[in-house]
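Taken together, the values in this text are just the output of simple stated rules run on the coordinates, not laboratory data. A quick note: this is a predicted structure, and the numbers were derived from the prediction, not measured. Cβ atoms are built from the backbone, for glycine too; each structure is taken alone.
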Structure 1
Amino acid sequence: MERKELFGRVKRVVVKIGTAALSNDQGGLDEAAVARLAGQVHALRKRGLQVILVSSGAVGAGMSALGIARRPTQLPEVQACAAVGQGLLTAAYDKCFRKWGSHAAQVLLTREDLNNRRRYLNASNTLQVLLRMGVVPVINENDTVSLDELTGISFSDNDRLAALVTSLLGADMLILLTVVDGLLENPDAPEAERRVVSLVEQVSDQVRGLATASRSRGGKGGMDSKLEAAHVATEAGAAMVIANARTPRVLERLFEAEKLGTLFLPARTRMTGVKRWLRHGSRPKGTVTVDAGARRALVEGGKSLLPSGVVKVGGEFERGDLVAVQDDQGAEFARGLVNYSADEMRKIQGLKTAAVRRLLPEAPCDEAIHRDHLALGS
């Protein structure tokens, strides 16, 4: 597909901007940068696009307001800065959009909001209504209550949050604006010799090898997190771009089909909303390991998982919980909602249907995981 045709098909776009692109030399919020971005978002909306912003910068805005020169290292202090800065950040956007007769709406999310199916749908419904009302949602992780990545509750960075929002809303494109020009072919080369990868058809191991662990000042995400975001977004059926926020009119020029940044092509088949949530919206409570025959039946035959194909059960979970499905080498290849608790699964693993019914007369169904509640993917 030609670049012009791909961008021409986009109706809904998520734009994420990183901390470094919104920070001044003192590490505080650069309101001029906010105004430039808002102007570009307004230009896209005039084209008929729905735009959702995922914006970093709350901690920096709070630091500036509180007169703190260096980013705190203790989590409660970071959260306190975010509490002060979140309102200031949204107010800065709202001030810009009011010039064009619109508003910005602050939307704060935590990992748990997407883990829980009901809260996931509530978040989706709220965002859909805001878009219909002509409001620009400004989304950020709720840093005031989120814990660090060691707890497994935080998103770890806004790149992944933006990808999950893209999946949540079924957006056509995710644009990550940062302070680099894109994914580099030769990231270790001198700056003058670095070359940007223009197009990525699939986030392969070779592509992942180009990532660097470096992180911009004040930010939490590096190129590795951006490639993880690309994996999530493209698997959900969206295209993604990594581009430099400091390139003049970068958003408008992208939609004029200029070859800026790195474009990641979407997967050929878009997942349904339920399967997007199964793959990316929630965290598994445990694991189910299956034999080679069961794996073939799931991947190649589109079948449900029966207890007879299960060889090992890991973790503790209840009926209806999300579990990761692994092959006998421990590689995850699917996720699904399980019809049995972990204790029940351990009793019936490897058994034929008739034996399961004898052992558990009140078994809810024959399938350990029904194919309608199973999403394939690594």
Structure 2
Amino acid sequence: MSGVDSVFVLNTGSSSVKYRVVDAVSGAVAASGVLDRIGEPGSGIADHRTAIARVLHELDGIQIDAVGHRIVHGGDRYVSATVIDEEVERGIEALAPLAPLHNPPGLLGIRAARAALPELPQVAVFDTAFHASMPIAARTYAIDAELAAAHGIRRYGFHGTSYRIVSQRTAEFLGRPLEELRMIVLHLGNGASAAAISGGRSIDTSMGMTPLAGLVMGTRSGDLDPAVLLYLQRNAGLGVDQLDELLNRRSGLFGLAGRSDMREITTAAARGEETASLALEVYLHRVRHYIGAYTAELGGLDALVFTAGVGENSAVVRQNAVEGLGFLGIEVEGASNLLPGSASRCISPPSARVPVLVIPTDEELQIARETATVLGGQDLRKDLRQDLRH
């Protein structure tokens, strides 16, 4: 992979830096950690440059060949992992209106890392890039076309780095070529989405122009009639900032049951708490809706995959998410589903037509691999720009 093995992976938030030094070939982790409360009083970490300097001090003596950055939104401009230069920095900054909570901190991380490690190549890996292969009908909103084009309004999708590695691992687990598989992957964490993947390419996904659409999430609403916002603006006097706060931080499981952690929700539902039971059922209803819709879009299904924090760890969610889907060949075997474990595994009975799998995600490893690959001169998304024109 071009002599790039050890990659320093950075996931930079507004007040945090998550990092891992990982071997892009073997997956071996040399170091990892999190610095948070950046810029907050008493934290001792004034800004992102200070945070990166502290991390690098902790990594003294560890080989680093390149830096890979997780960037949430690449818009139409960045449809593959991209080597960072000043022009790319400006491009990421220009896309900030599409991801105001994510791209600006990611850019801070890039600038801090480039200042601290000017001799190393640095690569941006975009969450949206995997979904750039979506057909035009799946990514187009039915609003005024000129207005949409002028403001970049379309479905972009997110969690793409996770979907890429999970779809590859699914093919490996099944011992089948990725190119022949139709799968639905459910990335269920505090943020949650679903993707329909055919031949390793995204054909649809539940998140939209922003990470707000689709499934019910920890604090985000997911799908919502847009007229609800107009109604609340006119009749409840809510302004734009209040609506943003409502949809992103006071909705989802938290809005329905006052808690956003699925472990707390399932525990409370099991003891008969009505608000938690309703929240869980709304959550599961939305998941089943997308499973059915995406099975139709794919024209059949070769695997249903659960991943991320909830998907990998909640037997209750997995069991109930497929309830009533036996007519699609989808079912979960109780004992297998209940077995704990962190490895890839099948939780459907041998007789099931569709394997139901738990496949752990590893976004940091995928970022490291894409970083090494793009620095090796390989095109990660061959012919993708041509696809986008059709």
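Percent of Cα pairs over 23 Å apart, for residues 192-327 alone computed as 52: which structure among 1, 2? The read-out comes from structure 1.
For the read-out distance in nm of label points 7 Å out along Cα→Cβ at positions 120 and 208, a value of 2.2 was computed from one structure; give its label from 1, 2. Value 2.2 for distance in nm of label points 7 Å out along Cα→Cβ at positions 120 and 208 corresponds to 1 out of 1, 2. To which of 1, 2 does the computed value 3.1 (distance in nm of label points 7 Å out along Cα→Cβ at positions 56 and 360) belong? Value 3.1 for distance in nm of label points 7 Å out along Cα→Cβ at positions 56 and 360 corresponds to 2 out of 1, 2.
One of 1, 2 was used to calculate distance in nm of label points 7 Å out along Cα→Cβ at positions 32 and 368, giving 0.9; which? It was calculated from structure 2.
Comparing relative contact order in percent (Cα under 8 Å, 6 or more apart) across structures 1, 2, the highest figure is found for 2. Between structures 1, 2, the calculation of volume of the Cα convex hull per residue in Å³ yields its largest number for 2.
Of structures 1, 2, the largest value of mean count of other Cβ atoms within 10 Å over residues 72-79 belongs to 2.
Taking distance in nm of label points 7 Å out along Cα→Cβ at positions 128 and 264 as the criterion, the top-ranked structure out of 1, 2 is 2, with the highest value.
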